[in-house]
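Structures given as structure tokens follow.
Coordinate-derived values only; no laboratory data. The model shown is predicted, which means the values in this text are computed figures rather than measured ones. Cβ atoms are built from the backbone, for glycine too; each structure is taken alone.
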Structure P
Amino acid sequence: MKIIIVGLGKVGRSLAIELSREGNDITVIDRREDVVEEISSVYDLMGILGNGASYSVQMEAGIEKADLLIAVTGSDELNLLCCLIARKAGNCHTIARVRTPEYGKELGFIKEELGLAMVINPEFTAAREIAQALKFPSAIEVNSFPKSRVDLLKFRVPEQSALNNARISDLFSGGQKVLICAVERGEELFIPDGKFVLQARDLVSIVGAPADANEFFRRASIAANQVKSLMIVGGSSVAYYLAKMMLSLGVRVKLIEKDLKRCEQLSEMLPKATIVHGDGTDKELLLEEKIEKYDSFAALTNIDEENILISLFARKIGNMKQVTKINRAVFDEVIKELDLDTVIHPKDVTAEHIVRYVRSMKNASGSNVETLHKIINGKAEALEFMIRNKSRVTDVPLQDLRIRKGILIASISRKGQVIIPRGSDVIQEGDGVVVITQFSGLNDIQDIIAK
């Protein structure tokens with residue numbers, strides 16, 4: 001596919017690299033000469049210097065032959081103008097990033113009236129991911145597959161848990177309703193079989209329906225109930241959206257922000273929340289506001305270092321669920337060593353949604369990628385396919401399919417029922433299928449078959 005990306009900030013750069021690696025013809029547009037030269041010299045893509053909302057610049061970028069234009073500059077209005085011009089000049093699909101909270105209630109209208117394929121708000125999307133994690137406080141990471149009605153949850157095996165030194169086959173002697181699909185132990189990654197023995201501190205990923213996952217946690221003596229109170233440090237847009245979501249679920253929310261004007265705005269927008277004017281990096285203030293009394297904590301300032309430090313302090317103070325927002329991925333390996341709880345990267349969440357749409361556009365045989373999540377620190381992907389037509393993977397026992405190594409069928413959803421697949425199970429038309437893969441670029445369910 002020929003794709004034009006306007007704006008080379010964190011999201012734009014991430015998209016350009018990912019989509020280029022997947023074999024798409026990428027052209028990027030940005031006003032900063034050094035940024036354009038740097039990315040076009042390192043990666044296999046074309047760079048155009050200029051204003052992405054300019055008709056002549058879009059023509060130079062090849063808008064007439066483009067399949068998709070993605071506008072992710074720092075200005076909502078500029079992004080929408082880019083898409084409007086692209087629709088008129090090239091009649092291609094368009095995606096705009098729109099971040100301003102005031103536009104939140106109007107996104108449906110904007111998308112329909114401007115003919116956009118997608119409107120995405122990174123902060124809202126990130127807040128939704130955090131809210132999902134707070135529903136399973138013992139999970140480090142929660143990824144949902146709405147059409148299949150299953151979740152992929154990653155958690156760390158506690159020292160005092162029934163899972164410590166447990167053989168996987170022994171855990172499901174009464175019937176298997178969740179699938180343990182991956183285990184991370186140090187730098188090693190395992191796709192475990194029934195003989196695999198779990199150990200304390202392992203990072204375990206499971207797939208199952210929410211109720212079944214809750215039951216699995218309960219049997220393992222791991223907390224599974226949604227949090228009831230939340231302290232947020234930082235009054236960013238992510239914090240606003242998250243507070244609003246959690247308040248609607250009956251969660252008690254306290255938000256600390258050091259900018260007085262922003263506090264006044266948040267007090268008006270979130271009348272049911274407790275807004276505190278103060279420096280959330282001051283441990284004395286956190287103690288004064290009874291941080292230890294809250295069962296969850298989110299560090300959502302716009303400074304990564306502050307978020308990391310106060311999350312580590314929260315972990316030291318009490319046994320609470322912690323979420324840390326990180327904007328930069330430069331020190332990912334260092335952050336991993338800090339053993340933080342849930343870490344959220346807004347740019348990655350946004351990029352995942354757009355990459356999923358691109359793959360669905362490329363699909364030609366009726367089993368679109370409905371949901372895509374990067375997992376295991378980007379080493380693997382979890383994809384949800386909807387099977388809309390019969391193909392060479394349907395109505396054939398899984399044990400008879402020549403499935404590529406490094407690919408695991410994690411679940412099959414059929415008529416509201418979740419099936420943890422065995423060799424005798426088959427994929428049928430109308431099913432939702434969740435696939436875990438170590439490969440990147442799967443566009444269709446038939447890509448799981450070895451050539």
Structure Q
Amino acid sequence: MNRLRTCLLLGLWLGMASTAPGAAANTNLLVWHRTADRVDADVRGWDLHGLLERVAMETGWQVYVEPNSNHRASAKFKDLPSGEALRLLLGDLNFALVPRTNASPRLFVFRTAMQNATREVRPSPGRDRREISPRRVPDQLIVRLKPGADIEAWARLLNAKVIGQIPELDAYLLEFADAAAVEAARVQLGNGTDVAAVDYNYYIEQPEPSRGLLAASTPPLSLQLKPPGDSGRMIVGLVDTAVQPFGGNLDAFFLQQISVAGEATPNPLTPTHGTSMAETILRSLEIVTKGNTSVQILPVDVYGPNPETTSWHVAMGIVQAVNNGATVVNLSLGGAGDSVVLRDVVQSVSARGIPIFAAAGNEPVATPFFPAAYPEVTAVTARAGQASVPGQATIAPYANYGSFVDLAAPDASIVYFGDRPWYVRGTSAAAAYTSGMAAALAETTRQNWGDIQAILRRNFPVP
């Protein structure tokens with residue numbers, strides 16, 4: 001019999017449990033889209049412990065179950081909110097998802113009472129981790145030509161339209177009538193003697209937004225800008241969403257924002273991801289410099305009014321950041337698509353001695369996450385636990401890992417916007433914190449980037 005269950009998911013939800021059939025299956029699919037708070041599932045006879053391991057891995061939640069609880073999950077659905085998904089997956093078990101300030105939520109699964117859910121379920125590193133697959137813009141190709149080649153001639157031949165270019169790389173963005181035309185053109189371009197490379201244009205989603213807090217013990221920033229000199233200026237190029245005005249003396253830390261994907265109209269009541277990353281960078285500057293620095297931030301908006309950007313626009317954003325004076329580049333974003341033009345831009349910028357810090361991703365998988373996985377980039381994952389205590393620090397359960405990861409930095413940041421505190425968490429915040437730290441160390445120590453990287457590796461080692 002279905003029983004009434006209590007679900008605390010950012011509030012109080014009540015609902016009736018559903019009965020789960022007991023059919024078994026060899027393959028179970030569970031995908032948690034954390035940013036949109038939507039879940040896809042196709043599971044048959046999944047045992048409770050395996051299911052909860054996967055939920056902990058997908059969400060980053062701390063999961064507790066009442067000992068001796070048994071259940072086999074069978075459900076198939078797509079694009080359901082978390083609460084409704086849990087109802088279907090857990091059948092007639094009770095559950096409560098409890099949000100916490102400055103920490104990941106806790107999910108309690110129980111038959112009798114919530115306080116009896118005492119056994120922690122940890123994500124299993126070697127078990128059923130999902131891979132991430134790149135999504136590409138269906139009607140676009142990126143083309144790099146050899147010097148002297150004529151892109152307009154190619155566009156006429158392929159019946160395509162040139163809608164973007166990066167002159168520094170002889171790179172062009174072509175738009176076609178449909179996906180079939182893209183595939184035909186890809187074959188033709190691949191055989192062209194004057195074509196250096198051809199690739200798809202990959203989507204990159206916006207990272208998870210900040211969450212509002214009622215109060216926080218962390219005070220607002222108290223940072224003063226030292227007048228930057230005419231030479232040797234330290235500028236962090238923040239390639240992200242639009243950055244909103246901070247007000248007061250903090251606005252002096254920001255150079256004129258650049259937009260490469262159209263003008264954004266941010267909600268004035270909530271901070272954008274770029275705003276949260278900007279304040280995270282400022283927070284790390286404050287820590288290192290004791291509140292007095294000449295480091296500034298150059299915001300480069302690569303999303304504009306869109307819910308996602310592309311590898312092309314990120315490449316353009318990096319170029320614009322460097323062309324306008326960035327000496328450090330922060331990329332608190334990324335995706336599964338290994339883009340030719342993005343890789344080439346990264347290599348070109350690195351060859352100029354400009355360090356790039358990028359988020360390793362929040363999946364959690366060992367699959368390469370780009371641009372963090374390019375060898376020239378310092379890939380930053382999220383750290384859980386205290387690095388100063390031997391054996392205590394681990395990679396956060398939601399964060400990407402693997403051989404491409406270089407640093408594991410603090411994953412949480414308190415930012416202030418609209419006179420209230422907000423909380424942002426993930427490898428995005430870890431990357432922003434690290435890039436700000438690198439810029440501050442460069443300013444205060446005058447050491448070269450190799451020495452600064454060594455300092456960061458000592459302080460933020462990968463567990």
Structure R
Amino acid sequence: MTDTLSQTPDAPRKSASLHTQDARTKKRNAAEARFKFYGLTAIAIGLFFLVVLAVSIVRSGLPAFTQAVVNVEFTLTKEQFDDAESQLFKTKAYSGFFNAALVERLEASGIETEFDEKAVERILGKTGGTIREYFRENQGELGSPVAFSLATSSRVDGYLKGRVTRENMEDSRFLQRADLDLVDDLQAAGILKQAFNWNFITGADSGVDNPGGAGIGASVVGSFFMMLVVLFLSLPIGVAASIYLEEFAPQNRFTDLIEVNISNLAAVPSIVFGILGLAVFIQFMHLPQSAPLVGGLVLTLMTLPTIIISTRASLKAVPPSIRDAALGLGASKMQAVFHHVLPLAMPGILTGTIIGLAQALGETAPLLLIGMVGFVARGYPDGFVAGFTEPNSAMPAQIYTWAARADVGFYEKAWGGIIVLLLFLLTMNIIAIILRRRFERRW
């Protein structure tokens with residue numbers, strides 16, 4: 001038997017000082033510092049690419065908001081008006097009056113330039129029709145000076161913006177190199193200037209040969225009516241389905257199957273919903289093609305899974321004690337949900353709804369399949385109901401149509417349309433933040 005008392009005890013360990021770091025602590029602190037550095041680097045990279053994207057969009061899209069215009073003031077007498085109306089080619093007579101006023105304006109600026117009517121038509125288009133219609137509707141202006149501000153062609157506008165140069169352009173029926181001399185003289189005389197392009201904000205799509213006359217206004221109206229359909233259908237249906245599944249539905253295989261399918265639908269490509277809308281709403285139900293009503297129904301189907309998932313998460317985040325307290329005070333299950341749980345979950349519900357609407361607003365593929373392409377939006381709807389049923393386009397479809405055209409002027413319009421779309425999304429997010437703050441409650 002070994003005598004345990006005779007064994008030599010181990011030497012006592014030296015106690016570490018709290019004022020000095022051992023190797024293990026230094027290693028742990030270094031790992032933490034590296035992790036912070038990686039996080040800050042990732043944030044910096046993300047901000048860098050965000051700034052690059054914002055600068056690219058603004059730099060490429062801002063030129064779409066300006067347009068080169070020719071400002072000419074001249075007086076049309078009653079005798080000239082009667083003489084022009086008596087002629088067979090009335091527009092040619094009015095063009096002659098405009099050209100004479102243009103020559104007089106150039107000579108008053110000390111510039112003597114010879115040009116013909118064809119050159120003016122290539123720079124400004126057929127001005128005679130515009131002037132004729134104005135004086136026909138405003139005959140009281142005869143004998144008084146009237147200022148006309150006429151937009152130039154897209155190629156002249158591109159020349160002033162640096163998109164078109166003398167070296168890279170070729171003579172065509174749209175513009176010739178010799179016409180650029182007249183453009184330079186008009187700019188030097190202060191007759192040709194850059195102005196804000198209101199037509200881009202309020203106008204509609206134009207033909208493939210007229211990028212300067214293209215506008216996104218009609219498409220904005222189409223997107224607005226489409227978002228009304230999505231909002232008034234997806235929000236009540238999605239919230240009602242979420243409340244039932246989260247608060248009232250029994251936990252069985254059937255509800256499990258529904259939850260799995262909702263999660264799967266959230267990952268389905270948007271073009272599948274477009275095919276579904278084409279087959280069900282247009283070919284089977286015979287709803288009007290290219291109408292915002294059909295586009296809103298298709299986007300509602302696509303948005304519902306997102307709203308249901310986010311609403312269920314918001315309801316689940318409300319503490320169970322809120323429900324227990326309401327039930328303990330004698331409230332029914334429905335009263336506990338609608339009077340206590342739902343108001344507390346409302347900020348999260350609004351956030352999920354605005355995310356779903358923003359996703360729907362930027363979708364293009366489903367709209368192309370149901371015919372909501374840019375060239376159908378040639379004007380504004382005649383009334384509120386017509387805004388849902390008449391053919392129209394939407395902002396993403398309009399942007400896609402412009403980007404697919406060959407003329408560089410349409411590419412510029414596409415970037416400008418992206419700016420308008422982002423402003424639309426920013427407005428929606430601001431409204432969502434205001435509503436979320438309004439309904440937010442703390443417990």
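Observations
- Distance in nm of label points 7 Å out along Cα→Cβ at positions 31 and 399 derived as 4.4 - corresponding label from P, Q, R: R
- Test item: percent of Cα pairs over 30 Å apart, for residues 95-334 alone calculated as 34, pick one of P, Q, R: P
- Structure responsible for -7500, with helix-only ellipticity at 222 nm (-39500 (n - 2.57) for each DSSP H run of 4 or more, over all residues; to 500) calculated and labels P, Q, R on offer: Q
- Computed -0.64, -1.24 for log10 I(q)/I(0) by the Debye sum over Cα atoms at q = 0.12, 0.21 Å⁻¹, for residues 63-174 alone - originating structure among P, Q, R: Q
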